[in-house]
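For reference, the structures are reproduced in the following blocks.
Each value in this text was obtained by applying a stated rule to the coordinates, not by laboratory testing. Owing to the predicted nature of the structure, the values given are computational and were not obtained by experimental measurement. Cβ atoms are built from the backbone, for glycine too; each structure is taken alone.
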Structure P
Amino acid sequence: MTGKTHLAAGALAGFALIRPQGGLNADTAAQLILCMAAASVGALIPDVDSKRSKARAKLFTAAAIVVSAFIIAFGAKIFFGVDVFALAMQNSAVVRTVPGAAMFAAAAIYGANTKHRTFTHSLLGLAVFTVSAALISLKAAPYFFAAMLSHILLDLLNRKKVALLYPSKRAFALDLCDSDGIVNDIVFSFGMVGCILYLAKVII
């Protein structure tokens, strides 16, 4: 699937974990911002293993979204009293955050040097990245996990095989569609519409 499709599906998967209480309030707004940042990284990090320039562009997109989320978080704190950072770092500590960030970076570097759809698209990779994300921010980890899992499951629909059980060389593919064909467009549309309807429900 394309980057925009993974982003839309990942965001929807993350939103599905949020249970708003009483409409849009400070707590829900903080969760939404944290979810968008974590889910965008989770949705795109598996393609760090692709050597194509488009895949690298996806990671720059994820980085841009995270930076934007930080800016929005600062604005929300200053103007509306919505503390996204307090939520993100709740139950976290430097003794876990620093090793988690190092572990995440090491996994990303390792993944970037493996074949496409191997480590970063495997259950092992999902576990390593999610554990490192949880060490960084326990609150953000579920959104990251849901988005990364959605990426792997969507790629299983394609014709190119996924080494789900890496380091085993056995790979799987449902062989149902191309990565950028009509199914990709349908999933993207479903994800976008789902996100819009979810946000509309929360806001209204």
Structure Q
Amino acid sequence: MQRIIIIEGPQGCGKTTLSNFLRENIPSSNLYRLSGQKSKTNEGKILSIKMYNALLKYMAEMESIPMDLIFDRTFFTEYVYASLGYKEYPFEEEYQIYLERLLKLNYEIYYFNLYLNETDTYQKRLEREHHMYQAFSVKNSLDQQAKYQSISDDLKKTRIHVTDLCMDDFSLAYENVCRTLKIERKKYENRRL
């Protein structure tokens, strides 16, 4: 059975690095990196609803194709951002609808909740050049980490395979992911913080 692999977690926890690693090491896989849309208003909510409806329809259409789908962020991020007040609108009702639709899909679903124990690492990672355009802070990342953990705890009550994955040490994280997904690690590059 094909897999949907969802990578979620706060800003600076290592989602991009892990999702790239998975794409390099899982044959017949596609990587989708969702960044959402900038609008925080109800207009933005309308756009998000259209986007996530299309995304779940696409997932359903891909069920018969022998391809694993890897997602670096999905509607879980929208729910976290709305819940923490980064958006001007609620997203609880939509989140529940999308979760129900996800659970009905004919995939093995894996959800990786990324986090850091070493909170100073957030500061180092958020200072990297590719994060400079975003107004996130260590406090934002820690708030997000707590909300993602709450979601992860709830998802453990469903058929989704949930892994809380510490990303302080990429090598250990990769080993955990390979074991969970039963994949052979093809290559490893030393990743910088």
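Brief remarks on what is shown
- Parent structure of the calculated result -22000, given that helix-only ellipticity at 222 nm (-39500 (n - 2.57) for each DSSP H run of 4 or more, over all residues; to 500) is the read-out and P, Q the choices: P
- Distance in nm of label points 7 Å out along Cα→Cβ at positions 3 and 107 from the coordinates reads 2.2; which among P, Q: P
- Which of P, Q yields 1.4 [distance in nm of label points 7 Å out along Cα→Cβ at positions 27 and 83, calculated]: P
- Comparison of P, Q by Rg/Rh (Cα atoms, Kirkwood Rh), for residues 19-114 alone - largest value held by: P
- Comparison of P, Q - label where percent of Cα pairs over 29 Å apart is highest: P
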